[in-house]
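Dropping the structures in below, format is structure tokens.
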Structure 1
Amino acid sequence: MPPKKFSKILLAGLAPDGGLAMPEAYPRISAAQMEELRGLGYRELAFEIISRFVDDIPAADLRDIIARTYTPELFRSEEIAPLRTLEPGLHILGLSNGPTLAFKDIAMQLLGNLFEYALAKTGEDLNILGATSGDTGPSAEYAMRGKHGVRVFMLSPQGKMSHFQTAQMFSLQDPNIFNIAIRGVFDDCQDIVKAVSNDYTFKQKYRIGTVNSINWARILAQIVYYFKGYFAATRSNTEQVSFAVPSGNFGNICAGHVARMMGLPIRRLILATNENEVLAEFFRTGCYRPRVAAETLQTSSPSMDISKASNFERFIFDLTGRDTAKVKELWRAVDKGAAFDLAGTPLWEKVKDFGFVSGTSNHAARIATIRKIHEQYGVLVDPHTADGLKAGLEHREADVQLICLETALPVKFSESIIEAIGHEPARPAGYENLESLPQRYVVMNADTDAVKAFIAEQA
């Protein structure tokens with residue numbers, strides 16, 4: 001597509017042909033600029049990073065949006081993303097202090113305010129269609145509830161999220177929030193979102209937008225905390241760090257990839273998956289083989305029960321030297337249910353230049369990791385963060401700071417925590433009776449036309 005302004009990309013989500021939006025180039029951060037960024041608080045740092053990509057929101061307005069988003073009242077910390085040191089050289093970056101207790105709040109709260117700002121300028125409405133495997137849905141709905149001009153239609157796999165995650169979404173009674181439980185797995189939900197977004201006539205008529213990490217603004221907001229984590233863990237900009245990142249849809253670690261391309265001294269991006277190891281398999285073998293729904297396993301780190309990673313296209317785009325024809329060729333095979341294998345090709349040789357390594361986990365390993373971290377450091381982590389710690393520790397290098405990204409608070413996954421340490425995790429104030437609240441949702445088959453009809457009826 002021809003280049004578009006940031007706000008157009010924000011509201012559209014996907015390109016007209018179903019492709020993902022990418023900036024024409026990544027802004028590079030010089031050594032002198034890194035020194036200036038090091039001393040900034042989270043809000044100021046966010047403005048400095050985000051403003052490099054936003055070309056149509058006046059600086060004063062963008063500062064105001066960011067200041068209203070990242071408040072200590074909303075994120076229970078002035079730091080927004082505080083770094084917790086377990087031992088010298090080993091840290092957890094706290095990203096789950098927002099209203100839904102998951103890292104996705106950091107991007108989603110910003111998106112909510114950006115959407116409202118952009119829509120106020122145009123006077124239009126937006127129907128947001130999203131898919132969630134557990135955390136995107138609550139984060140999106142809490143960010144968009146009550147927002148003027150915005151409706152949210154969120155698809156989730158029926159019965160495959162934790163009870164806490166499900167209750168967070170389904171208990172919302174706001175009239176602009178619509179929960180649709182799909183009989184299937186997350187990939188079925190994601191396929192419907194893509195199919196609707198690819199119907200250009202329907203998308204235009206009903207003003208369909210996206211909040212999944214296929215929306216570039218989600219990735220953009222997440223770049224900031226990589227810089228925040230780096231500055232908190234190091235004393236000098238000559239140091240390198242490695243980040244361990246639990247990853248299902250490749251969005252979180254994609255933000256780290258962009259930060260590295262911008263010049264942040266990241267030595268390794270350690271990608272961690274659960275038993276659904278499609279991404280880990282690629283970085284181990286060079287073969288990308290998305291699984292069909294029947295092959296996608298239901299695990300105790302359910303937010304990563306994903307076998308077709310939307311944002312992976314963004315990395316492959318950079319890997320190919322931004323060769324759109326090559327990306328289209330590879331994804332033509334993927335869209336037909338096939339795999340592609342780069343092993344033995346010049347592209348596979350280039351993968352190592354981007355700093356990626358990978359690891360996998362399973363139920364026994366994540367329970368053991370939760371127990372070990374709790375016993376050794378007195379810190380309780382959720383199952384996804386445990387997957388990240390397991391892979392991170394396997395790839396840990398001497399004299400390189402290792403930062404593991406926290407993905408959610410343990411309370412969202414009580415069954416696994418009880419199995420690991422023998423008792424319920426602490427529950428933050430305000431969440432005491434969440435699961436007993438009345439729930440509002442509809443159940444549907446994995447049928448794109450049925451979802452379209454439901455959107456048309458409500459819109």
Structure 2
Amino acid sequence: MIAEILATGDEIRSGALVDSNSAYIAEALEREGLEVTRHLCVGDDLKTIAAVFGEIARRADVALVTGGLGPTEDDLTTEAAARAADVELVLDKDALVAIEAFFMRLNRPMTRSNRKQALFPSGSDVLPNPIGTAPGFKIKIDSCTFFCLPGVPREMRKMLADEVIPRLISLSGNIRQFSMVRILSTFGYTESMIGERLSGIAADFPEISLGLRAKFPEIQVRLYIRGNDEDQLNHRLAIVAERVGEKLGNKIFSDDGRSIQAVVGDLLIKKDATVAVAESCTGGLIAHLLTNVPGSSRYFLFSGVTYANDAKIDVLGVPPETIETYGAVSLQTVRRMAAGARETANATYSIATSGIAGPDGGTDEKPVGTVCIGLAGPEGVAARQFYFPFGNRTGKKKLFAMAALDALRRHLLGMGGLILFNCTIRSPEFPFKICSCAKPAMRYTS
């Protein structure tokens with residue numbers, strides 16, 4: 001079945017409100033094997049909404065509509081659907097009782113305008129809304145079945161799961177078609193580099209649709225496949241994912257859509273290890289990412305946002321002469337920061353960052369975008385300096401945090417992390433400038 005999605009409302013049309021509903025619905029429909037061919041958006045204009053209903057009815061088998069079911073004068077979806085179907089609006093007494101009961105539970109008076117929400121196009125089926133005042137409805141116009149849902153995301157999602165998806169399965173004759181996706185998340189290659197390395201895979205596997213999505217600072221490789229045999233689809237996805245893995249190697253940090261912080265957390269749990277963080281330029285972002293993962297208390301011990309030099313000295317024990325001699329943004333300083341954080345927290349591992357996020361503060365030797373990342377663990381203390389020449393201040397902080405987490409990931413997997421020989425390169429294996437790396441297994445000494 002072919003599906004379209006329509007979002008209504010001036011706030012969506014004008015960009016004042018981000019339309020997250022359509023993205024959520026599209027993903028849910030794709031999982032059910034429906035091909036979503038269009039996302040549309042119109043403002044609060046009765047003639048326009050009714051006309052778009054008619055256009056969709058001539059193209060699609062199924063349409064999901066969000067918004068415009070409220071009690072105010074600019075909520076026009078129900079009236080527009082009735083106009084497109086050439087039917088009258090009729091009062092649904094059961095819906096009215098449900099709306100009245102909702103206000104009674106809240107101990108709030110129901111206004112006369114809310115009665116409008118119990119009016120539906122003649123011949124439509126009411127879709128109950130147990131957590132809001134606006135019921136939805138299902139109506140067939142020409143050969144297309146429309147499901148109209150409220151725009152409040154929480155209400156829409158519950159009704160989609162409880163009322164719409166079961167009806168869609170019934171419409172398909174209970175013959176499931178599966179639309180499956182495999183997400184491989186990468187860091188370290190640009191989008192164009194990934195495209196070049198994966199050229200030819202689509203031709204070798206024509207049943208697979210391969211797409212790249214820049215989810216800054218990572219690049220996702222998405223593999224899509226559609227069919228009736230779930231096991232066969234999974235088998236084919238696994239084969240193609242393996243081929244992608246051969247092309248991209250250890251730049252893939254996740255083959256199931258997990259974030260890098262979730263991957264790092266799982267690796268720490270497997271090693272029964274803990275981590276501490278010392279941050280300067282990233283301002284607590286690494287700690288925020290790590291602690292956003294449920295269950296992170298099993299491995300996350302300590303975060304020190306030592307932005308000022310005095311904080312690096314007083315909290316982490318960085319010798320003043322280290323900062324005076326080499327600067328706050330230096331391999332020597334982040335090695336001391338990492339060692340200090342690990343000792344303070346009694347953690348298995350620690351990571352530290354110090355860099356220049358800009359837009360000011362750069363020099364010829366250390367331009368804006370330079371970051372030093374330190375890693376301390378049972379094997380020793382090491383550091384590496386990167387240069388990220390793109391992105392604004394916020395973007396650079398995200399890149400710095402991602403590079404630090406990826407360094408820890410690599411180390412936990414035995415890929416080397418930051419413990420590398422001295423080098424100054426711009427490697428095709430890593431499209432960011434890397435310079436002045438620490439020697440292998442360098443240990444901290446006072």
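Bear in mind that the values in this text are calculations on the coordinates, not laboratory data. Here the structure is a predicted model, which means the values were calculated and not measured. Cβ atoms are built from the backbone, for glycine too; each structure is taken alone.
Can you spot which of 1, 2 the value 5.7 was calculated from, given it is distance in nm of label points 7 Å out along Cα→Cβ at positions 48 and 352? Show your work: numbers first, answer last.
Numbers: 1: 3.4; 2: 5.7.
The read-out was computed on structure 2.
When FRET efficiency 1/(1 + (r/R0)^6) of positions 144 and 320 (r between Cβ atoms, R0 = 35 Å, to 0.05) is calculated for each of the structures 1, 2, which structure yields the highest value?
That would be structure 1.
Out of 1, 2, which one gives 46, 30, 15 for semi-axes √(5λ) of the Cα gyration tensor in Å, for residues 112-327 alone as computed from the coordinates?
2
Given a computed value of -13000 for helix-only ellipticity at 222 nm (-39500 (n - 2.57) for each DSSP H run of 4 or more, over all residues; to 500), which structure among 1, 2 does it belong to?
Derived from 1, not from the others.
While we're here: Name the one structure among 1, 2 that relative contact order in percent (Cα under 8 Å, 6 or more apart) of 19 was derived from.
It traces back to 1.
Given 1.24 as the derived value for Cα Rg over 2.2 N^0.38 Å, which of the supplied structures 1, 2 does it correspond to? Please report the intermediate quantities before stating the final value.
On the way: 1: 0.91; 2: 1.24.
That value comes from structure 2.
Starting from the value 17.9, 63: which structure in 1, 2 was Rg and Dmax of the Cα atoms in Å, for residues 232-391 alone calculated from?
Details: 1: 16.5, 51; 2: 17.9, 63.
For Rg and Dmax of the Cα atoms in Å, for residues 232-391 alone, the value 17.9, 63 is produced by structure 2.
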